[in-house]
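Bear in mind that the values in this text are calculations on the coordinates, not laboratory data. Please read all numbers here as calculations on a predicted model, not as lab measurements. Cβ atoms are built from the backbone, for glycine too; each structure is taken alone.
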Structure 1
Amino acid sequence: MIRHVVLVSFKPEASADQTSAWHDAVTELCKQSPEVLSFSLGRNIGSGPNHHDAALVADFADMESFRRYVGSDQHKAYVENHARQVTAKLAAIQHEI
């Protein structure tokens, strides 16, 4: 099994409406993708100089499933229509669990 972890920092000029739309888009993408076995998405409730604004943790059966997810038209549309609008900085890893 593969766990995909993404940390996102929003652009300072991103509005609350834009970040809410981003959150909704990530949720729908994960719910609709047959490759995503489970996921958790949340906003940071702490504060600190190295903190990000939100995190996604999603599980996949294997790397092939993860690659299908990332390569899907739905994921590409999400990146173009939501992520690029609000994301200032992103960190991601995939690891085996």
Structure 2
Amino acid sequence: MQIAVAYANTFKKYWLRLEVPDTCTVAEGLERSGILAICPDIKLENQKVGVFGKVVKLDAGLHPGDRIEIYRPIVCDPAKVPRKNAADDDDDE
């Protein structure tokens, strides 16, 4: 079956398509893709992975067409980032 692996670090985006066995897990898909060798900054023990935006465990099974995503940790505190106020939006005038 065909799957894809997506990852973006601060410098580059990666989108890899590959053929895997029907019984493949997320961990096996990542290993077969070669992304762990290409991007040594990926630390699966510290980073979450998902399939189509839903966080999954590494032993989760894959389905044809699945996209494995490797998520980077958040580097800023969302509570401290100022939000844009809709009332300040000048586009409506």
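Work out distance in nm of label points 7 Å out along Cα→Cβ at positions 49 and 73 for each of structures 1, 2, then name the structure with the largest result.
Structure 1 gives the largest value of distance in nm of label points 7 Å out along Cα→Cβ at positions 49 and 73 among 1, 2.
For percent of Cα pairs over 18 Å apart, which structure out of 1, 2 has the highest calculated value? Don't skip to the answer; put the middle values down first.
Working: 1: 44; 2: 51.
Ranking 1, 2 on percent of Cα pairs over 18 Å apart, first place is 2.
Thinking only about relative contact order in percent (Cα under 8 Å, 6 or more apart), which of 1, 2 has the largest value?
Values: 1: 52; 2: 32.
For this comparison of relative contact order in percent (Cα under 8 Å, 6 or more apart), the top structure is 1.
Tell me which structure, out of 1, 2, gives -3000 once helix-only ellipticity at 222 nm (-39500 (n - 2.57) for each DSSP H run of 4 or more, over all residues; to 500) is calculated. Can you show the working numbers first?
Values: 1: -10000; 2: -3000.
This value belongs to structure 2.
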